[in-house]
Structure I
Amino acid sequence: MKITDVKLGILAVPLRVPFKTALRSVDSVRDIIVEVHTDTGNVGYGEAPPTGVITGDTTGSIIGAMRDHIIKTVVGKEVDDFENLMLSLNRCIVKNTSAKAAMDMALWDLYGQLHQIPVYKLLGGSRKQIVTDITISVNAPEEMARDAVNAIERGYDCLKVKVGADPSLDVARLTAIREAIGYEVDLRIDANQAWKPKEAVRLLNQMQDKGLNIEFVEQPVAGHDFEGLKYVTDHAVIPVLADESVFSPEDAVKIMQMRAADLVNIKLMKCGGIYNALKIASAAEVYGVECMIGCMLEAKVSVNAAVHLACAKQVITKIDLDGPVLCSEDPVLGGAVFDEKLITVSDGWGLGIQGIEGIQYLD
């Protein structure tokens, strides 16, 4: 199976409600779709969201990285020469992790199709179903409480609550949510790098003192501030999950060696795809650190790839793959089935994607 062509397109999907964090507010998904074509007629699919405030990757940079470096690297190569293909992909351009991730998942898709096996079974096949949390956007406390109640009514029993926009309101936000939904539902919070280390410890300990029962806090401080992350981990009672601090297996290992966080978040768009995500998962197994698998604001193609990884590896114990259920429609044919909190992986070969409706192809 030889790669003969790569097509790029835009996929636009409106959200059910605006998505708000401490870093941004958006009302639709608008991602780059990658189609990798072969001489056998097989097609592999990938997706890259432009999330400039987190990854630094914009629509223009993703397209540029694809056209100027990545496509030239893979066209003409045999899919079965997989290790060398992956090494070439990762070496052809520095950073640009979202573009690499899109190509990476398309190549895994083709590799699974070539050997007639679902990717999750190729990687270990630990389980067929996983349960995700759902994100509550940062807003006024009363609005967040209403959104939390709505999520519970839809069947969710774990909420990821965005905080950090106006930190003076964060304790009030969590208090309002707890008063609205009670204590049977798990709450995890995501500050998206919004706090300073000492501020984070103060706020987290206030939440603990109020009995808000927070499962963990995701990325309380700036991603580059490993020492600040460790300070929060050492001084806050609530466990800490590293997210924006982890852009590579090397980052993950450093955090584990420093004991700078209690858990590590794997996101394909930050580490460059499944190939590098597997290295993070292996390091976590060695260091005895549990992982969460998360996503940016993405449609189903790329989140589906993360589902395959999550269903393969038992070290991934926390699931934050709610991107598709935040969308108002699903233009992707095949792949994992997202039934609110319950996600069931596809047994189709590769990643199980059969097609995508509504792609606006680029010249």
Structure II
Amino acid sequence: MGEKVQTPTKIVKKKTKDTAFARVAKYSSLRLLSLFITVIIGVYLTIMIANMGGYVDKIMKGQIREKLIVSLREDPNYQLMEPTAKATYFEARVINEEKRLGLDQPFMIRSFRFLYNAIRLDLGQAQFMTSDAGSRSVKLIILERLPSTLLLMGTANFVLFFATIALALVLSRKYGSFWDKFFITASPLSAMPSWFYGIFLIMIFAAVFKILPFGGMIGSPPPETTGQYIVDVLIHLILPAASLIISAFPARVYNWRTFFMIYSSEDYVEMAKAKGLSDKTIRNRYILRPTLPMIITSFSLMIIAMWTGAIITETVFLWPGIGRLIFQAVGMSDTAVIVGTTIIYAYMLAFTVFFLDFAYALVDPRVKIGSSSS
């Protein structure tokens, strides 16, 4: 008597909901698995390239022998040994040092150990580089440089992202105007890298006018108060951030302007104009909303790019960030630091790609997670 009977409509809705959940779960699992495999392949290739396929081991073994020769020349006890005893002692020291650095094992075996540790985010110890405190922990070395890169790349990228989109929206509604033609003409200037503009900015504002510093993040001696420190950092930030912005600004405006113009010429936009809707309503509802997936993608990739820094630009301006760290690590063949920066970037990129699929489904009702059309 008291039992509730489910109607056919409720049963169909429940089955549809269960099917959708199973589809999303299956898609998410396969997507995560494929991205994880991609990360593994990318990190292992980085390990192989950073070690030059094992050739770095030969370089390190040669450096060990050179250092021991120099140090033992100053050891009076070693100098008093017989030639045979010297050779035996020297080889024993070499073997101990190689064992300490793990060079006593084949590179292929160690490469898979590097990969296993990297996947677990066990970044280990740097071979040559140290933090300002003298630590060889790769994690501490990276964390020490990260705030500087986030400050520089965050400032430049956020200005670029919002300013170029706002300007491009205006230009897309004013096709053929002076500023529209100006940015079309100026867009090839973005082919020149940011460090190229950085050199000119240093020559003009640091060498000639002497109103801004040549490089670095703070002056010498460092400011005493917190307020002075912040002002000094902002002054040092102007030239590197400006070089990044100037380099990418024309092309970004041109790209977004062209992208918005495609949607501005759609029939539904013309229909909205005929209905007498305001420009603001047309821009927000009929141009920005359909382009949200592209905007979200660009913003997400921008956030990831902030982490890696600008390798040559940071080096030119002596900016103590991740980009300069990578440059120094490559120069020193410090595999641990190179792999450490790579694995974090790979994880960030993989998770961003994964969550973008769900973001598309939220902003665009035409996208169905796990369907054959997604």
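Any read-out appearing in this document is the output of simple, stated calculations on the displayed coordinates, not a laboratory observation. Keep in mind that what you see is a predicted model, and the values were worked out from it rather than measured. Cβ atoms are built from the backbone, for glycine too; each structure is taken alone.
A few notes on this one:
- Set I, II, criterion relative contact order in percent (Cα under 8 Å, 6 or more apart): the highest-scoring structure is II.
- Look at Rg/Rh (Cα atoms, Kirkwood Rh), for residues 75-250 alone for each of I, II: the largest one is in II.
- Origin of the value -23500, where helix-only ellipticity at 222 nm (-39500 (n - 2.57) for each DSSP H run of 4 or more, over all residues; to 500) was derived from one of I, II: II
- When distance in nm of label points 7 Å out along Cα→Cβ at positions 195 and 307 is computed for each of I, II, the one that comes out at 2.3 is II.
- For semi-axes √(5λ) of the Cα gyration tensor in Å computed as 34, 21, 18, the structure of I, II it came from: I
- Origin of the derived value 3.1 (distance in nm of label points 7 Å out along Cα→Cβ at positions 27 and 355; candidates I, II): I
- When P(r) over Cα pairs in 10 Å bins from 0, in percent, for residues 51-162 alone is computed across structures I, II, the figure 11, 27, 27, 20, 9, 4, 2, 0 traces back to II.
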